[in-house]
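Chemist: Given below, in the form of structure tokens, are the structures.
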Structure 1
Amino acid sequence: MGLFFITGCDTPSTRNNIYDELKSQLREGDLLFRRGTGVVGHIVTAMDSEGSFSHVGIVVRCDDEWCVIHAVPHEPDFEGDFDRVKCEAVESFLGRYPNGDYGLYRTTIAPDKVAIAVRNARRLSDKQVRFDHNYDLADTTELYCTELIEYVYGLAGVTLSEGRRTEITFPIMEGSHIMPSDLTKSSLLKPL
């Protein structure tokens, strides 16, 4: 199995075809990773030992639409919006970086545990939990992207990172953190 990469998609029709193909493969609880092409994306991939992706969210079904719940900074939906856990359409999640790389991963855990993770992700999105600018894994009142994923699956009794942490010495993020590659290396996830 290979990663689902979207690179260099510069026409709307090409992107729509790829989005349609991707959406036909989705299941609730899947993880959708992306590599941002902006400053923050470059910083995250530079700090990550693998450096393939800079962001992740969990796939959910909202009415008749596939969406991604993720904790994200600097992507307001409206004037006055704050950095938070939010739910947005797959096209919007991917469309922010049309020339970025993306990967779709599926858990190998029991469906009832996936359902618990999805339910908790929805709850945190509904509460609009703030983004964790301190990147503090010990405090779940605010969450950053990989922390959100680890937390909601943790509430289902699953440690997706399998305890992996990346030591960061970058001033604003110094310490032990869960990076995207700490999740993609998991034996509990398989790339699609």
Structure 2
Amino acid sequence: MDRSDILDIAGANPCLRQLMDGWHGVPVLLCDPVMNVRAANDLGTALLSGLRYGHNLFKLVFLDPAAGDFFIEWPHIAAAAADLLHSIAAQDHHPGLDALIGELGERSEEFRRIWAGHDVSSDARRVKRLRHPLVGELTLFCDVLDVERLPGHHVLAFQAEPGSPSQRALDLLATLGAAAR
């Protein structure tokens, strides 16, 4: 995924773009209610680079052939994604939600199995263990922040423990991303 793959709605809001770009060493994504990535800082773009469905986090989990390698704990991530989709579906209708669930159900047997048999429960665990093809394993803490100016949108910020191997890997990823630009 590169910035051309996403609709940069933060570009219309310079303050939000400045905030996202100012979080150095932290991959940041701005997602709409159905987890389409609408904007990302450079490190967020680098984190999802090379993934076929990095533009939508639900499609990434269930449709991207690389998801099983990228998400070290894929079963947990898939269950959490299904939980979130169930929660979204139980709320007000979101444009594109029915089409997204239909596409996932049509194209992923794993999604159909998890969707049909999964009860809604909150995912309090925000630790994401990833395996990036360029920098290896990462353990990141994901904070989800609501964007009041963009109802239903969320900023996802992924932080590594300071001084950890994951922090060094993110630093390397930032360097590699800057060299690629």
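Chemist: Taking distance in nm of label points 7 Å out along Cα→Cβ at positions 73 and 153 for each of 1, 2, which is largest? Provide the component values of the computation, followed by the final result.
Modeler: Values: 1: 2.3; 2: 3.0.
Between 1, 2, the highest calculated value is found for 2.
Chemist: I have -9500 for helix-only ellipticity at 222 nm (-39500 (n - 2.57) for each DSSP H run of 4 or more, over all residues; to 500), calculated from one of the structures 1, 2. Which structure is it? Provide the component values of the computation, followed by the final result.
Modeler: Working: 1: -9500; 2: -13000.
For helix-only ellipticity at 222 nm (-39500 (n - 2.57) for each DSSP H run of 4 or more, over all residues; to 500), the value -9500 is produced by structure 1.
Chemist: When relative contact order in percent (Cα under 8 Å, 6 or more apart) is computed for each of 1, 2, which one produces 23?
Modeler: On the way: 1: 26; 2: 23.
Going label by label, the one that fits is 2.
Chemist: Can you rank 1, 2 by distance in nm of label points 7 Å out along Cα→Cβ at positions 137 and 161 and just name the one with the largest value?
Modeler: By distance in nm of label points 7 Å out along Cα→Cβ at positions 137 and 161, the leading structure of 1, 2 is 2.
Rule-based calculations on the coordinates, nothing more; no lab input. The structure displayed is predicted, hence computed values, not measured ones. Cβ atoms are built from the backbone, for glycine too; each structure is taken alone.
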